[in-house]
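The next part holds the structures, each set out as structure tokens.
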Structure 1
Amino acid sequence: MMNRFVPAMCLFLFVTSAVSAQEQVTAPKNELLQRFVGVWDLKTTIKPAKWNPEGGETTGKESTVWALKNRIIMIRDISQPDGRKGLFISSHDPKQDAYLFWCFDSNGLQGTQWLLKWNADAKAAIGRSTDSPPAWTSGGQNRFPDGHTNLVSYWMRDENGALLMDVSGRKDRLPGDREAAIVAAWKKHEPAADLPAELKVLNRMIGMWEMVSIRKPAVWSPNGDRSTATLSREWILNGRFVIGTSVGSDESESLALFSFDPGMKAYRNWFFNSVGHRYASHGQWNEAKQTFSLTAEREDGKTVQTAIRIEGPDREVWHTLMTDAAGKIYVDMDTTVTRKK
């Protein structure tokens with residue numbers, strides 16, 4: 001995926017279905033995504049367009065690693081002179097035989113989605129944006145002429161044909177020992193000056209937590225069950241997002257991002273786990289009730305509704321309900337989240 005897309009929470013759930021120990025086995029590394037893994041030097045050219053009238057050039061560094069038992073790759077980059085930080089998450093979708101990318105950055109990019117397919121003749125992953133307005137057009141590719149180079153190009157036009165962005169660049173592989181310094185710089189917390197005030201409410205979620213979940217009898221847990229997990233949350237991308245990572249008592253792992261989207265005027269969450277589940281949700285904060293109410297529409301047609309009540313600086317209580325269109329209950333779960341001492 002291009003390291004730039006230039007326009008200028010977990011709900012932190014660690015289980016959403018019954019997970020067997022066999023499902024938790026580390027997945028084989030996908031061949032195409034393995035091409036992205038490593039440490040890279042970046043050189044990018046931004047042509048003049050509506051989102052970037054002046055155009056320009058940037059340089060940067062990138063680290064890409066496997067995560068969630070090889071279910072996803074995480075691409076973390078930093079560019080100069082703009083100081084932008086980016087996070088890109090990608091996984092393989094076997095149903096479409098395609099590669100899905102979710103894009104986030106410190107300039108406010110909120111989960112923009114691209115879908116790429118491998119073209120063996122071109123030695124490139126080629127695709128388009130999948131969540132832009134229907135009348136817009138787009139295209140992009142990552143071409144790998146050899147094991148040490150990734151040539152990237154991405155563009156987008158609006159419904160009138162006006163060029164919104166046109167970005168191209170080159171990534172050259174660096175020695176692996178550069179990764180630690182890149183990740184440390186990427187993680188450095190430098191809150192941006194223009195953060196939405198609505199993000200302040202997420203401050204109380206930062207830290208280390210213990211989770212206990214009780215699932216009532218439902219389709220995915222006929223007898224009900226109990227599970228535990230540890231959860232870590234921290235600010236990333238200059239204070240634009242909270243990232244949560246968890247490890248469950250069933251050896252499951254999850255990663256989620258939580259933020260406020262000024263355009264949607266809503267809180268948003270993107271969730272991924274080591275079994276391959278993923279979904280996005282959105283909702284509102286009720287100050288009087290000290291509660292987030294979030295809704296996710298899964299790809300299989302099921303709806304997930306979650307209420308997260310903040311009971312103080314060291315305790316949260318969640319209720320999660322997953323139903324299908326007929327109202328059948330698949331998950332009915334209560335979770336207590338307690339700050340680690």
Structure 2
Amino acid sequence: MPAKNRPVTKSGRPRARKGVKLSPTELGPQELRLSEPPPELAALAQEVEADGGAVLAAYREPLGGHPLLFCALPAGKVERTPFQRDVSDAHVRKLTVAMDKTRRYLDPIIAVREEGRYWTPNGGHRLTALQELGAKAVLALLVPERRVAYQILALNIEKAHNLREKALEVVRMVRDLAAREPERGEDELALELEEPALVTLGFAYEERGRLSGGAYQPILKRVDAFLPAKLPRAIEERRRRAGVVLAFDDAVTAAVERLKERGMVSPYLKAFVVARVNPLRFVKGEPPGFDELFASMTRKAERLDPGKVRAEDLARSGGAPAEAEA
């Protein structure tokens with residue numbers, strides 16, 4: 001049933017959402033069953049059995065018709081992808097309590113095989129809960145293509161990330177990809193990395209865990225871009241850009257301290273300083289380049305005179321206070 005108030009075509013089908021180009025296969029329910037899996041899937045099924053797992057079914061998913069395996073995998077051989085965020089203990093506890101009450105596990109994870117072990121890009125919390133409860137097996141949808149793990153991680157909506165978590169996850173992914181596929185260009189990974197600002201912020205967060213990245217993300221979205229360089233070279237440039245952001249953060253923090261010394265105390269001080277030195281809201285057309293913009297804003301923040309700031313200026317700035325990220 002279409003979502004409420006969604007526009008529909010004359011045939012009654014929901015209209016495609018902006019940016020969505022997928023045309024699903026015409027496969028019906030009976031056609032999704034694979035009585036004879038293709039050779040690559042049959043080979044993967046043999047590897048699962050050799051690893052101590054069991055293949056419960058082979059089938060095609062209904063949108064793209066891609067072949068998959070539905071498996072029971074040994075719990076001790078399944079782990080989270082190394083580049084995703086850390087597990088939230090509070091979320092694991094909720095899942096564990098829910099599983100304890102229902103005495104059931106009804107939500108398979110997605111997995112890819114990696115040298116005799118299995119990575120899950122979207123089931124870290126469920127996997128941890130199962131392992132804490134002592135389960136011997138994990139139900140999983142096994143995807144043959146390893147690259148899909150990166151795409152699934154980017155689309156994971158199991159539990160909302162905050163900006164710091166997401167940016168650090170993206171950086172871990174970039175490093176993993178650079179080691180495994182160094183010939184790929186960063187600009188080939190728009191789906192996996194989501195937005196270039198996350199890559200720059202991720203390297204900045206590694207240097208400064210309490211960086212108020214939310215204050216800088218809107219600026220980066222305007223002037224940062226995916227790099228055409230190969231991943232190892234792109235990482236070098238991202239580290240440099242992160243250093244530029246951190247230098248700006250130093251200037252903003254110093255300006256905030258000067259305002260506090262003048263008796264101005266507000267959770268909006270950092271957001272106020274950033275807005276005060278950010279010229280983008282006045283720019284029509286193409287914004288200045290990354291380095292030009294940050295150099296200009298850093299100079300303005302360093303020269304900000306607290307004596308020229310009035311209390312009503314701060315009151316008018318509004319906006320959300322800069323986040324405190326552990």
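Since every read-out is calculated from the coordinates, none of them should be taken as a lab result. Since this is a predicted model, take the numbers as computed values, not measurements. Cβ atoms are built from the backbone, for glycine too; each structure is taken alone.
Of the structures labelled 1, 2, which one yields 3.1 when distance in nm of label points 7 Å out along Cα→Cβ at positions 82 and 210 is computed from its coordinates? Matching structure: 2.
For the set 1, 2, ranking by FRET efficiency 1/(1 + (r/R0)^6) of positions 186 and 258 (r between Cβ atoms, R0 = 25 Å, to 0.05) places 1 highest. Upon calculation of log10 I(q)/I(0) by the Debye sum over Cα atoms at q = 0.12, 0.13, 0.14, 0.15 Å⁻¹, for residues 58-201 alone from the atomic coordinates, which of the structures 1, 2 produces -0.58, -0.68, -0.80, -0.92? The correct label is 1. If helix-only ellipticity at 222 nm (-39500 (n - 2.57) for each DSSP H run of 4 or more, over all residues; to 500) is calculated from each of 1, 2, which structure is the one that comes out at -14500? Considering all the candidates, the number was obtained from 2. Structures 1, 2 were shown, and semi-axes √(5λ) of the Cα gyration tensor in Å at 34, 22, 20 was computed from 1.
Figure out for me which of the structures 1, 2 the number 3.7 belongs to, where distance in nm of label points 7 Å out along Cα→Cβ at positions 42 and 226 was derived from the coordinates. Only one of 1, 2 returns 3.7 for distance in nm of label points 7 Å out along Cα→Cβ at positions 42 and 226, namely 2. Taking distance in nm of label points 7 Å out along Cα→Cβ at positions 130 and 218 as the criterion, the largest value within structures 1, 2 is that of 2.
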